[in-house]
Structure P
C-alpha cells in the first residue's frame, strides 16, 4: 500500500474520531444546558416535600409571590446568581441541600423550623457578599417616586451609604425564621 493510501486512511480515521468527538461534545453541551434550565424551575425546586411544604409555602404570603404588579418571583430568581460561573458554583453548593434532603435533615416541619435560621443566614451571607446582586437584577431601576414617603426617604439614604438590600430586607422572601424548639 502506498504512502498516499496510508495517509488517506489515516486522515479519514482522524476525521471520524474528530466527528464523533464534536458530536459527543455538542450533545453533552446541550444536555448540560438543559439540566441547568430544568434545575432552575420552580417545579423542580418544590419537587421535594421539604421545599414545597416549608420554603415555598412560606413564600406564598410574601409580596414577591403575589403583588400589585403581577410579577411572580420564582426560587431561582432569588437563589441563583445570573453569571455563568456564579450559577455553576451555586449549583454545586446546592448539592449539599440535596444531600441533606436525602439524609432527612429537614424532612419534618419541626426539623425544618430548627434548621431554618442556619439556612436563612447562609442565604443572607451569600447576598451580602454579592451586594444583593440577585435583588438588584430585578430592582435595578427602582422608581422611588412610586413608593411611600417613608420608603422613598429610607431608600434614598441607604442607596447613598453603600448599604445593600439584604441588610434591611432580610426576611422578604420567606418571612422571619422561626426558632426551633
Structure Q
C-alpha cells in the first residue's frame, strides 16, 4: 500500500480542512504531527518530517502552505520520497512574510527528482502566481492553477476537495510508472 504523509502548514489543518478530509479518505494516509503549529521552529519541523519519511517506504507527501516549504527542505537534505502534492506553498522569502515563518527562508530550489504537482491560486495572499510558477519549475513539477482559489484552505472554501485525492492518486501512478 502507498504511504501518504499529510504535512499541514502554520496552525495545522482543522477538521474542516481539505487535508483532514483527504487523510480520512485515502488509504495509507497519516498526518505529520509537528511539535508547535503556532510558532514553528524550522529545524524541529524538518527533523520531525525527516523522521516520519524514514519510518517506512518512500511516501507521497501532501503539503499545504508552510508544510510545502518544510517538504522542500527535507528533500534538499536528501529525504527519499515517491512524489509530492504541494498546495499553496507559502512564500517565506517575501519581504512582508510573517515573522513567524521567515526562519524557513530561503526556500530550497532543488529539483525533487520525483513526480511533483504544485497547486496554486491566482489570488493567494501568501504567494503570488508568479512565485508559485517559479517554485514548480525549480522543484521539477507541474503547476495547476485554481482561478480565484485564495489560499486553498477552509477560509477560501476548500473543505472536502475531491481533486486533492485525484492528484495524490495520479502522483502514485506516475511514481509507479517511473
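Any read-out appearing in this document is the output of simple, stated calculations on the displayed coordinates, not a laboratory observation. Keep in mind that this is a model prediction, so the values were computed, not measured. Cβ atoms are built from the backbone, for glycine too; each structure is taken alone.
For the reader, a short list of remarks on this structure follows.
- Given 15.5 for mean count of other Cβ atoms within 10 Å over residues 25-32, calculated: source structure among P, Q: Q
- Looking across P, Q, the calculation of distance in nm of label points 7 Å out along Cα→Cβ at positions 137 and 153 that yields 3.4 traces back to P.
- Answer label among P, Q for the case where FRET efficiency 1/(1 + (r/R0)^6) of positions 33 and 113 (r between Cβ atoms, R0 = 41 Å, to 0.05), calculated from the coordinates, equals 0.65: P
- Mean projected area of the Cα convex hull in nm² - highest-scoring structure of P, Q: P
- Comparing FRET efficiency 1/(1 + (r/R0)^6) of positions 9 and 73 (r between Cβ atoms, R0 = 41 Å, to 0.05) across structures P, Q, the highest figure is found for Q.
- A value of 3.9 for distance in nm of label points 7 Å out along Cα→Cβ at positions 1 and 129, calculated from one of P, Q, originates in structure Q.
- Computed -19500 for helix-only ellipticity at 222 nm (-39500 (n - 2.57) for each DSSP H run of 4 or more, over all residues; to 500) - originating structure among P, Q: P
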